[in-house]
Structure 1
Amino acid sequence: MSLMDKLKGMLKGHEDMTDKGIDQGGDYIDQRTGNKYQSEVDTAQDKLRDQFTRPQDRENPPQ
């Protein structure tokens, strides 16, 4: 079992919290870097959401 499979198993059923954590992590990085890498951070957030959240969660992100 790979590390990615273990992470997905731990986060299953907590997609809303996972999405919130991805947002908070990206916001923290943007704040610390003065938004210098904002587009790269946004791309990374999108890729993490693809891996760890359900498709319907991505269509309606929490406010």
Structure 2
Amino acid sequence: MSTSDLAWFKSSYSSGTQGDCVEVATEPGAVLVRDSKDKQGPHLTFSTEAWSRFVAFARES
């Protein structure tokens, strides 16, 4: 599957920003993250387990 075929979304917390945020998409077994200003640029791919640990850590902080 091409990354352009994925459903990318921004956090609801970013609604008031100047577009400086990341977008996230999911596919089976992975979470992809990209710069919202560079949609055709590179992206990071995390396992769903690693992403869950990151989100849990961020909530605690």
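Each reported figure results from applying straightforward, stated rules to the coordinates on display, with no laboratory input. Everything numeric in this text was worked out from a predicted model, so none of it was measured. Cβ atoms are built from the backbone, for glycine too; each structure is taken alone.
When helix-only ellipticity at 222 nm (-39500 (n - 2.57) for each DSSP H run of 4 or more, over all residues; to 500) is computed for each of 1, 2, the one that comes out at -7000 is 2. For the read-out relative contact order in percent (Cα under 8 Å, 6 or more apart), a value of 22 was computed from one structure; give its label from 1, 2. Among 1, 2, the structure yielding 22 for relative contact order in percent (Cα under 8 Å, 6 or more apart) is 2. Name the one structure among 1, 2 that distance in nm of label points 7 Å out along Cα→Cβ at positions 11 and 35 of 2.6 was derived from. Comparing all candidates, it corresponds to 1.
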